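Listed next: structures, encoded as structure tokens.
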Structure I
Amino acid sequence: MNVLIVGAGIGGLSLALMLHKRGIQCELYESARELRPLGVGINLLPHAAVELNELGMMPALAAEGVETSALHYYNMHGQKIWEEPRGLAAGYPVAQLSIHRGVLQMKLAEAVIERLGAGQLHTGMTFDSLEQDEQGITAFFIERGSGQRVSRRADVLIAADGIHSAVRRHFHGEADQLRYSGRMLWRAVTEGEPYLDGRTMFMAGHQDQKFVCYPISEPLRRQGRSLINWIAELRVPQAELPTTDWNREVPAETFARHFDDWRWNWIDIPAIIQGAKAIYEFPLVDKDPLPRWSVGRATLLGDAAHPMYPIGSNGAAQAILDARCLADRLQEAGAGAGHTALELALREYEAERLPATAGIVLRNRLNGPEQVMQIAHERAPGGFEHIHDVIPENELNAISIRYKRIAGFDPAMLARRTTP
């Protein structure tokens, strides 16, 4: 069996490593001319960390990222709404890891090159189209250097080419549009003094004005400093989906005034914003869940399949879970699987993962576990004496555990998954 993976992001690279572990041959085709450690921070939740641990990746990743100890929620006045331990502190079998997205991608790419060989990862290859027949799939790419159109044959094609997936567009056309929330994100990293225990992730505000913050560099933490990944979010009145470049650099003055008084005795958010060397702007978008991912011997994975709001730290985690499920279904089909068996394997993968991820997409539109901040804001916009006067403890607990179950990282469920 030969699998062609379109896209060498976190999902595509994880899939390549999982296929290789199962003895399945694969090649990756990436549009970028070279892989570089781009982006900002990412939170690797325990259900995804379990999968990367099985690939032998966690020691290298833990040396770079911070093992998250806790998650806190605050209102816009700095009053604590909810806190819970995370990762090892919460009894999970593996750590929850906060790490630079580019570092994670490059570590995965290095493992792919080492285990599969450098010749299996092709860069500068932009997907153009595909054709299917009884013997397999022919994918066509444009070489970015020469402009030449080239073809590659495979038994199966997996599209892991992100939120702007060319393969998804090939099957679903221009009618499959992004849905804009009317909210804008500004993302950056700032080196500064550690806050709280130096390993805590926090979110503050409500759905129309929010700040998210967590440290992402273990080497810097050991030096007594902190590389702080942060996201500022605001609703933009009468907003339309921007047509200009996404991921564009903007000055702090674009949004910072809205957070001028967010200084509390344990953190100075205006100082964190002003300390960033570069700030990037993103619209908060997703897409409606698709009725199907698979067409013949081709299917979608990760953001190509289920772009979702970055709420609950689940985007990359769900791509990694997709990869595990898909690798298992292809292994079950067998090395000499015929046309029908391979199509069935992709449909089995879709039957398991499409409804699971569709539920997360829709739940994230309702703010996922961050509902606690919105509820606190609506019930007590001026603040509170004690949070349980506003939201009973059992209600807070229910919101937290419900999202963990939907997303697949309820501690009891994950313990059963990892028990020999």
Structure II
Amino acid sequence: MPRLAKELSAIEVKRLKHSGGRGSDMTAVGGVSGLYMQLLPTGGRTWVLRTKVGLKSRDIGLGGYPEVSLAMARERAREAKDKIRQGVDPVEERKAARAALIAAHRRGLTFGDAIGKYAEAKLTNVGDRDRWVSSLERYARPHVGDMLVQDIAVQDVLRVLEPIWTSKTDTATRVRARMEAVLSWATVAGHRTGDNPARWGGNLKELLPVPSKVAKGSNQPALALADAPAWFADLRKREGMGSRALEFLALTAARSGEVRGATWDEIDLKAGLWVIPAARMKMEREHRVPLPAAAVKLLEALPRFEGNPLVFPAARGGQLSDMTLSATMKRMHEAEVEAERKGWLDSRNGRPAVPHGLRSTFRDWAAETGQPRDMAEIALAHNTGSDVERAYRRSDMVERRRAMMAEWAKFLGAV
């Protein structure tokens, strides 16, 4: 009858030390026959079960110490012996399970990889592709990027959307739509089956508040109309691509994303016209922007980079982040405060103005100077009139708006 090893306690196991030789020391710890602690010359410690599987002697690794405690090692050893008695080789079983997992991942597609594949297949415009990928990388990837598209469920989409649904409603709605598009592509491409968990109607609509409800009352702080010329003069003194993008945004009353994603092929300098494709617009329809002379002059002075179609590229070649423009305005405000002036504030709520608020400043100017309401709303790419009126309106009044934007640029002091 084989001699039984002394059953060591957890403290005794902890105190075990390597003998100092070059090889590994094997110390039986008792409790389960054949259970050893392997002491490595490097100081490492692992659990090993020495046993027979059929006619073969096997050393079965049970994990490292202290991640696997003495009690856990004994339990794992007993489970391995039970499997052997049932005719199962634990080592081969483990290899097969790992191989199956690797094969499943190779067959599957993670959401992070699906973003890139969708963009490559569907988005031919570099600006559109960068904008799509940037928003999903920022908001979706941290939550579901490593998940297989087949495994993504409604609750996973909610983990992406809920943190930004009420604070960044417009962004959240775009992220949801883009997740739906990526998952729809993944379904058709054979990487997943079943309903689309990012679908709005009859799905997320039942779990999240309607965007139009939560977006109300969240107006962005706008630059006071009286301060606009002085602010614009201050901006023009500043260098950097972010400052030029913000200057262009002010002159055109465009949205930050429209400016940051602008590409040279959208702009006709001779005609003084910027045509933003529907895919890049919030309302998903093409928008023509007549460029005042100051905006054309700004664009003509910008450097162009070979192989990069963006008008306002970041230092590393990609699209500027929204934070770049926001940071420029923040620094301008802070500089005013440091100079013991009030800074660039919203006259209604006293908060520092932000880039998106410049659109409100433009709208205030249009109202104060008697510009036709519909013309100002079209300049901002807002819906105007009823569905029927929009259906019958054929003109976007681009030439009349050209005169209006020239007056706006004159008001800002862009001469």
* Structure fact -> Working back from -1.04 (log10 I(q)/I(0) by the Debye sum over Cα atoms at q = 0.29 Å⁻¹, for residues 163-202 alone, computed), options I, II, answer is structure I
* In terms of distance in nm of label points 7 Å out along Cα→Cβ at positions 27 and 91, which of structures I, II is highest? -> I
* Asked: A value of 20.6 was derived for mean count of other Cβ atoms within 10 Å over residues 67-74; which structure in I, II was it taken from?
  -> I
* When Cα Rg over 2.2 N^0.38 Å, for residues 235-282 alone is calculated for each of the structures I, II, which structure yields the highest value? -> I
* To do: Using helix-only ellipticity at 222 nm (-39500 (n - 2.57) for each DSSP H run of 4 or more, over all residues; to 500) as the calculated read-out, with -14000 as its value, let me know the right label among I, II.
  => II
* Upon calculation of relative contact order in percent (Cα under 8 Å, 6 or more apart) from the atomic coordinates, which of the structures I, II produces 12? -> II
* From which structure (I, II) was FRET efficiency 1/(1 + (r/R0)^6) of positions 11 and 179 (r between Cβ atoms, R0 = 30 Å, to 0.05) calculated, if the value obtained is 0.05? -> II
* Asked: I, II: which one has log10 I(q)/I(0) by the Debye sum over Cα atoms at q = 0.06, 0.10 Å⁻¹, as calculated, at -0.24, -0.69?
  -> I
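No lab work stands behind these numbers, since they all come straight from the coordinates. In this text, all values refer to a predicted model and were calculated from it rather than measured experimentally. Cβ atoms are built from the backbone, for glycine too; each structure is taken alone.
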